[in-house]
Structure I
Amino acid sequence: MAAAMTAAVAQSPATATAPKQIKVKILNSAGQDAGFATFKTVKKGVKVKIELQNLSFGPHAVHIHQNAVCDAPDFKGAGGHFNPDDKQHGYMNPMGHHNGDFPASVSVGEDHTGEATFVVHSISLDPAAPNSLFLHGGTSIVVHEKADDQKTNPSGESGNRIACGVIKQ
């Protein structure tokens, strides 16, 4: 088993195989569990299932950010939104949306949990793809304090970053 893991690590991004599915743990700024995101390759893109917990009631924007860094407390090291296609922010933007934008925010209920599932056509789990979540060593998934307005650059007026998970192969 250790030899297989070493071989997988030694592969270059161009020769690495695309995983069918990855699951990413999301933590809040105190390092506590805030949920998971599951990414699964499907016929027309990537199916993303976001399961949030231990967060405040209300809608929360969730985006893919360009760096595989989740440095608490503000998660600024995650950088801007994942955007290899060099578009604007939000699904309602006539200039097109960032690759890392999702079509809706995730609603967290009074029980402090929330869940949403999207099929995203602008991202890939294929390490060789120009829109791969594994570009430049990976990306991150960031949860924001407020909803995404789907149009305002650069982040949809979604507020502070409150939770984060690193996306790596």
Structure II
Amino acid sequence: MMDPFQTRVPLEFVGILPEGIKYFSRHGKDFLVVENVLCPNGHSLMVDAVRINGEPTIRIGVEIGPQKGNFFIDSFWGSHEKLYDFIPALNAAPVVVKALCPVCGTSLMVEDRCRVSGCGTREHILLTLPGGKNKIFVCGRLGCPGHRLEVQSAPHDLVEKISEINYFGSSEDDFFGGI
């Protein structure tokens, strides 16, 4: 089960970083940053023109009911900050987005059970790291901070520690905290 307060990057992971993720230290804290993720057809989802925390963002097309637009997601691993190019009409019921590649329209949705206590959503957004073997899964429910990394060449327990990292914007009070 995810610990929503885990923020430390295990140093053993730094030596085996998968392509598409970088590591650096800022203000005495360690961070992982997604440098490149792709849709299933190989289109980059990174946008340099829209930045959060000084880094390019991950752009995904989204559908929330009849509404369509884009989310620009902070590329800091474990951050849940994002910008929208539309104002989603939301209500108190849990909202699950449908994500797609903003270039070709291919669905980014896959079935994967969320590990965050109380969520249970089975709809996740799949982001593929360069090379196609390593993946990022993000819970599709708005407000849920659930995400996990899958790295083929790393020990499972080490990848689990990385998957538990959550930073700013993941509070339960923040309806937009997830994704």
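Bear in mind these aren't lab numbers, they're just calculated from the coordinates by the rules spelled out. Bear in mind that the values here come from a model prediction, so they are computed numbers and not experimental data. Cβ atoms are built from the backbone, for glycine too; each structure is taken alone.
In this comparison of I, II, the computed figure 27 for relative contact order in percent (Cα under 8 Å, 6 or more apart) is attributed to I.
Hey, log10 I(q)/I(0) by the Debye sum over Cα atoms at q = 0.19, 0.20 Å⁻¹ derived from one of I, II reads -1.40, -1.58; which structure? Computed on structure II.
Upon calculation of mean count of other Cβ atoms within 10 Å over residues 21-28 from the atomic coordinates, which of the structures I, II produces 11.8? Label of the originating structure: II.
Computed over structures I, II, mean count of other Cβ atoms within 10 Å over residues 85-92 reaches its largest value in I.
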